[in-house]
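Heads up, there are several structures right after this.
Taken together, the values in this text are just the output of simple stated rules run on the coordinates, not laboratory data. Note that the structure is predicted; figures quoted are calculated from it, not measured. Cβ atoms are built from the backbone, for glycine too; each structure is taken alone.
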Structure I
Amino acid sequence: MHPSIYPIIGIVIVIVFWIILAYNRLVRLRQRAKEAWADIDVQLKRRYDLIPNLLETVKGYAQHEKDVFDNVTRARASAVNAKTVNEQAQAENNLSQTLKSLFAVVENYPELKASQNFIALQQELADTENKIQAARRFYNTNVRDLNIRIESFPDNLMARLFKFNQMDLFELADAAERQAPKVSF
């Protein structure tokens, strides 16, 4: 073997190692983002499970508020059936708005606000909203890191070669909706 071939072999080895490292880094980031989405999904399911109990509790006191109950039920169904991150964000925004209207109705029923069952459900919902917010931040951080890698040179070459795609952030629609539903006792 001619001595001038050694630098070429060395360069090829470095390139192969770089490809392996870049690919594995992208896989790791994609998996972290998927795991983070699973965390959001768990918290959203917890929220969806609380809503029927909340509705039943409020219905016992405010039976003539059928439109509000129907809107919350439809918004919950829409959120449960959302397929993409953007659809989920829109559905969650809508659900948050309908929950705000439900809590506005509750303000008219002092005996409901004093109900131990309702208070417990409100506390559980508030805790769930906080967990959703934390999971959303964790997801968005992981997606941001993945998207930066996919866009940055030279990793963007590997991303294109191995068909890594950017993921969507889980964002709220506007500033008014960036707050958790107000829960008062």
Structure II
Amino acid sequence: MNQHTPTGLVTYQEYFFGSNFLDNCYFEIKRPADCSITELHYFYLLLRKGNKVSPIDLPLKILGAEFLGFCYQDKKLVGISAIKKPSLSYLENVHRKAGIRSSINEPFLEVGYSYTLTLFRQKGISSTLKRMLLQKITHYGGILFSTTATRSSQRFLLNNGFRTYGNPYQGIYDHNIVYFERNIRL
């Protein structure tokens, strides 16, 4: 497969035209396998710029995501988000830190890797990307979760059917991280 030519098989694109800021943005949701090497590289660079994710095996984790979300403004990548497939050990570790005692019997996906450049924050980019990502997994039966210390992300999750579980915990990159979960039934 030519990594510079998207296949278009599972690409979801939405163009916006108009007068408000989001109308001048281009949003795209793709499976990692349908992204060019350049798109994956810029996703990685923007995620690292956020400095809230361990760089260990990060390129492989990005490639292992279910979907990646991109927001461009004037051809510049200004925001990203993803639906990730967490490892069982990661999920168990998050549950332990949050004080959640439950068996993990269902499949889990995670909303994460969300980052918007500082100049473009509070304009609806992250919320738009996450809404588009949630639309892509309506076929999914299982648990969707997210962990965040960011108030705007917490409000988004609560407004989109997620509930808090456990207790806030201290992470490596953030304090008062809250665990959110939503059960998705087919």
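Figures for the structure shown
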{"quantity": "Relative contact order in percent (Cα under 8 Å, 6 or more apart) - highest-scoring structure of I, II", "calculated": "I"}
{"quantity": "Read-out FRET efficiency 1/(1 + (r/R0)^6) of positions 21 and 141 (r between Cβ atoms, R0 = 25 Å, to 0.05), computed value 0.70, structure in I, II", "calculated": "I"}
{"quantity": "Top of I, II by mean count of other Cβ atoms within 10 Å over residues 117-124, largest first", "calculated": "I"}
{"quantity": "At a computed -27000 (helix-only ellipticity at 222 nm (-39500 (n - 2.57) for each DSSP H run of 4 or more, over all residues; to 500)), which of I, II", "calculated": "I"}
{"quantity": "Distance in nm of label points 7 Å out along Cα→Cβ at positions 29 and 109 - highest-scoring structure of I, II", "calculated": "I"}
{"quantity": "Comparison of I, II by distance in nm of label points 7 Å out along Cα→Cβ at positions 133 and 165 - largest value held by", "calculated": "I"}
{"quantity": "Highest-scoring label, criterion being volume of the Cα convex hull per residue in Å³, among I, II", "calculated": "II"}
{"quantity": "Structure with the greatest value (metric mean count of other Cβ atoms within 10 Å over residues 85-92, set I, II)", "calculated": "I"}
